[in-house]
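Structures for review follow.
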Structure I
Amino acid sequence: MRLRIVTHVEHPELNGKLPELWPEFMQHDAAVSGFWPQLYEVYPDFQLWVLDGRRLIGYACTLPVVWDGIPEPDGIDWAVTRGQGGMPTTLCAIVVGLVPEYRGLGVSAVVVGRMTKLAAAHGLDSLIAPVRPTWKERYPLTPIERYVEWRREDGFLYDPWLRTHERLGAEVLAPAPRSMTITGTRAEWESWTTLQFPEEGEYVVPGALAPVRFESGVGTYVEPNVWMRHPVEPAY
């Protein structure tokens, strides 16, 4: 593997070259989708592309924010809305995505390390992340407040993506129980998931970390994440 991590400033032509790595419904958070173009237009030096040689294998998006040290319950939605304005203090990781065959090989840890260096290079005090727990989709009925407390016999966090952050020195701050909110009509959800939702109530949807609730013909998915903080060594 010849791993390289470059910024969008260096290689803007890579935008749009990756296949979609997330469930379709994840594209429909109004706050995130409305802000997304600004990541590349306004903050291109904070967006990373991951390559193996010349092959594009993943990406990472970060955003400088003004953070007062209090983990916000609405996670990613906070970062792209109220996290803006004023002199940035902290770097917030928005997403890390890798093509499936490169997952579990340690690449994600290298990417996180690169993000902490990016924060240091810009004089920001730390890297915070509303982390999307990889295995939470296996336990959609378990509250995130309980899930984040699960640990293995060796003492490390149960969830592999949370554990990767922990091994790299991150601390768990608090759950972000409303990190993303996605709403759509019954027809939209059926097109996003290829499932049917014949009556009102809660449904477990593949790829979702919590149930989707239908009321009056509208489905609402509120995604829980976990705030974690990486210390950053100042760049001299």
Structure II
Amino acid sequence: MADWKDTQRTQSNFGSVPRAGGDLAGTTFDAGLRSHMLKIYNYMCSGVLLTGIVAMLAASTGLAYAFASGPLMWIVALAPLGFILAMNFGLNKMSQSTLQILFWSFATVMGLSMSTIFLVFTGESIALTFFATAGAFAGLSLWGYTTKKDLSGMGTFLIMGVVGLLIAMILNFFLQSGTLAFVISAIGVLVFAGLTAYDTQRLKNEYQYLRGTEFAGKAVIMGATSLYLDFVNMFMFLLNFLGSRE
């Protein structure tokens, strides 16, 4: 699955959490940070849930067959990219409510696109892979949030990995090599595992510059989109790597 990553990945790490102002200021900052990150996770989890529901409904009603080939296949495959581009390039001009609509629309279209996995993989392997991804994501995100190690240096390397994956996937679309597909899936899991930890730390560090600003609400939605994409792509690569086919 192609990765429609948002442009916020190119931002640099903002540094450590400020503690100036004494314990009271630090406590207030920590409470605000936890609230900010909780909002991001709530959006992200709700988006994943919506995508899953739409995918299962499309598969159960037979719509997935229409998305598996023909013009509709390209529409649902490319539509997520359109939403991501619109959210990023129109971010400063859009209201928060407009950005919310785009996020939910994006999650819905992703569900339609992903409904075809039910035509390829068994329901049991999809469920097992989903819970395995959820567990890995939770652990990696927690590590990214709590580690004292600066992960900003990973950003450029991981983005290069994403670009390399996209090129390899396009190449394998013509080659149809099973070995190359296996390698792509294995590397994809590792790349998006790293991005999960990196993005979590990036979003945490950015809060000190966002708190109290009008942009904070928009940043929650864009942050949720980043983590959503990390989760979904890690799930898809892991499914291709381990999933049992029909």
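Structure above, values below:
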read-out: Which of I, II leads on Rg/Rh (Cα atoms, Kirkwood Rh), largest value; value: II
read-out: Highest-scoring label, criterion being distance in nm of label points 7 Å out along Cα→Cβ at positions 132 and 212, among I, II; value: II
read-out: Source structure (of I, II) for distance in nm of label points 7 Å out along Cα→Cβ at positions 108 and 220, computed value 2.9; value: I
read-out: helix-only ellipticity at 222 nm (-39500 (n - 2.57) for each DSSP H run of 4 or more, over all residues; to 500) derived as -27000 - corresponding label from I, II; value: II
read-out: Structures I, II, by FRET efficiency 1/(1 + (r/R0)^6) of positions 36 and 60 (r between Cβ atoms, R0 = 30 Å, to 0.05): label with the highest value; value: I
read-out: Parent structure of the calculated result 21, given that relative contact order in percent (Cα under 8 Å, 6 or more apart) is the read-out and I, II the choices; value: I
read-out: Distance in nm of label points 7 Å out along Cα→Cβ at positions 92 and 180 from the coordinates reads 1.5; which among I, II; value: I
read-out: Distance in nm of label points 7 Å out along Cα→Cβ at positions 140 and 228 from the coordinates reads 1.8; which among I, II; value: II
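All of the numbers you see were taken from the coordinates with simple rules; none came from a lab. A quick note: this is a predicted structure, and the numbers were derived from the prediction, not measured. Cβ atoms are built from the backbone, for glycine too; each structure is taken alone.
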